[in-house]
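Input: structures, listed below.
Quick note: the coordinates plus some simple rules give every number you see, no bench work behind them. For clarity, every value in this text was computed on a predicted model and none was experimentally measured. Cβ atoms are built from the backbone, for glycine too; each structure is taken alone.
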Structure P
Amino acid sequence: MNGPISVLKRPRLAVFELASCAGCQLQILNCEDELIDLLRLVEFAYFKEAMSETSDDYDVALIEGAVTRPADEEKLRVIRERASLVVTLGSCAFPVGIPGLKNTHDLAEVEKLVYGDHAELFPSTQAKPVDAVIPVDAHILGCPIHKDEFVRIVTALLIGKRPPVPTYPVCVECRLKENVCAYDRGLVCLGPVTRAGCGAICPSYGSRCFGCRGLADDPNLPSAEALLEEKGRSPEDIRAEYVLYNGYYTLAEGGLKAKVAK
């Protein structure tokens with residue numbers, strides 16, 4: 001990661017969107033009071049969800065969405081050349097999120113389904129995370145991101161500090177909240193292998209962890225898969241659980257082959 005952007009001027013932020021729902025960008029706008037405080041430190045040069053003015057003069061690039069087209073890759077390379085810092089926003093940008101489900105099907109069939117007889121006019125690729133194309137300085141995880149984590153990570157980066165990222169799994173946060181384990185409620189949960197930092201929000205509201213924040217450090221994948229098998233899940237079921245948010249990666253002998261966010 002580079003050092004502080006500048007002490008002489010407010011850093012300029014640009015927010016870009018690839019294949020996504022724009023929900024993480026909306027979370028930035030949901031910051032409200034926190035955003036007002038942040039704007040004392042930075043200014044936005046490009047943010048289509050919030051402003052009509054655009055500029056190619058920016059210091060920090062925030063990127064939401066997965067790479068799904070050749071044009072996306074060229075766009076990212078240009079962004080990386082111009083930005084001192086590149087930060088991904090949400091699960092679609094890393095580990096690849098819902099767009100990664102595209103990778104479970106034949107690419108030609110997907111193009112035909114979406115574009116019909118005009119598929120050749122819309123070049124497409126298998127979905128991949130941003131850091132599969134360009135170097136990334138930090139990830140803001142989640143589906144969607146949480147506004148407090150967004151402010152905390154961006155602030156740390158602007159002053160040249162490595163933002164703290166939990167290394168442990170969601171189960172730790174679940175236990176701290178004294179939640180009844182999702183498995184004890186008859187649900188399948190990826191909390192044992194998913195990176196914490198969300199406050200175990202899904203299990204806390206009666207649901208389960210779907211793995212949207214990617215893998216925790218040194219996840220015990222064989223043990224997690226054995227637990228899923230014990231609960232009656234087939235290998236196909238287990239693979240489906242992982243690829244919901246980690247579709248860029250695949251299940252292989254010995255566990256999930258995946259890159260862990262650092």
Structure Q
Amino acid sequence: MRILHCVIPAAGLGTRFLPATKVLPKEMLPVLDRPAIQWGVEEAVAAGAQKMVVVINAGKEMIQAHFTPQPQLEAVLEARGKTEELRSVRASDHLASFDWVHQDEPHGLGHAVLCAAEVVGDNPFLCLLPDDLSVGATPVLRQLHEAFGQLHTPILALKRVPKEQISRYGCATVAETRGRWHRVTRVVEKPGAGKAESDLAIMGRYVFPSSIFPALQRLKPGVGGEIQLTDGIAALLAEGEVWGVEFEGELLDVGTPLGWLETNLRLAAKHPKLMV
């Protein structure tokens with residue numbers, strides 16, 4: 001089953017990067033030659049998605065502008081014979097089609113996903129958090145999409161992390177295993193120290209059926225007083241199977257200043273125009 005929609009929550013305040021993100025959306029921080037969110041869109045396209053549903057809030061219009069043609073800039077580049085630069089500018093305009101959905105108040109990741117319900121409708125969809133970049137032979141979202149094609153259940157991206165770090169993530173307890181695929185039996189958002197039932201962290205890549213929307217709609221605020229996506233996944237577990245993919249490759253952090261810097265340095269070391 002081919003999935004066409006990818007929901008990208010991008011309404012966060014970016015407080016970890018202040019004052020740089022006072023006006024500039026954190027999703028627009030450059031990773032080498034393009035903003036972080038473009039890396040995410042490119043991953044979604046590589047996974048088969050054609051329709052991006054980007055959840056933003058007031059002040060994030062710069063993201064929308066980046067994926068919209070800029071005739072004046074293009075005219076200047078063309079007049080100056082800057083062919084390569086013109087090609088790179090136009091590339092972001094034609095990656096996919098875009099729908100822009102507004103989250104008026106910061107009520108959590110689950111609420112941000114719920115904001116996309118009207119656009120996505122009854123269709124299954126990919127979901128990607130742009131705070132991490134996929135690096136590897138096969139994009140993480142594509143691995144999840146392939147698993148969904150066989151299992152037809154919600155699919156989570158899973159990664160083993162040291163036990164002392166699991167409290168930073170949602171944690172998945174699993175049972176049946178088929179290679180790198182694990183049937184999830186329980187999920188907990190940021191379990192307290194020593195309370196995690198496994199070392200499998202839920203990372204920011206998912207495949208959801210449209211039934212996630214009514215599940216999120218019924219939720220009461222959870223950790224941090226927000227509508228947690230992990231709680232929505234827990235609700236899906238009460239309705240049927242949920243599987244996770246212990247993905248191959250890596251997800252590199254660009255959601256913290258140190259992670260963003262380390263990712264830029266690592267990717268720059270392999271970039272053909274930047275290698276020295």
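For the reader, a short list of remarks on this structure follows.
- Among P, Q, structure where FRET efficiency 1/(1 + (r/R0)^6) of positions 70 and 150 (r between Cβ atoms, R0 = 35 Å, to 0.05) as derived comes to 0.75: P
- FRET efficiency 1/(1 + (r/R0)^6) of positions 54 and 94 (r between Cβ atoms, R0 = 25 Å, to 0.05) - structure with the largest value, from P, Q: Q
- Relative contact order in percent (Cα under 8 Å, 6 or more apart) from the coordinates reads 23; which among P, Q: Q
- Entry that produces 3.9 once distance in nm of label points 7 Å out along Cα→Cβ at positions 30 and 246 is calculated, selected from P, Q: Q
- Cα extents along the principal axes in Å from the coordinates reads 58, 52, 28; which among P, Q: P
- At a computed 12.5 (mean count of other Cβ atoms within 10 Å over residues 110-117), which of P, Q: P
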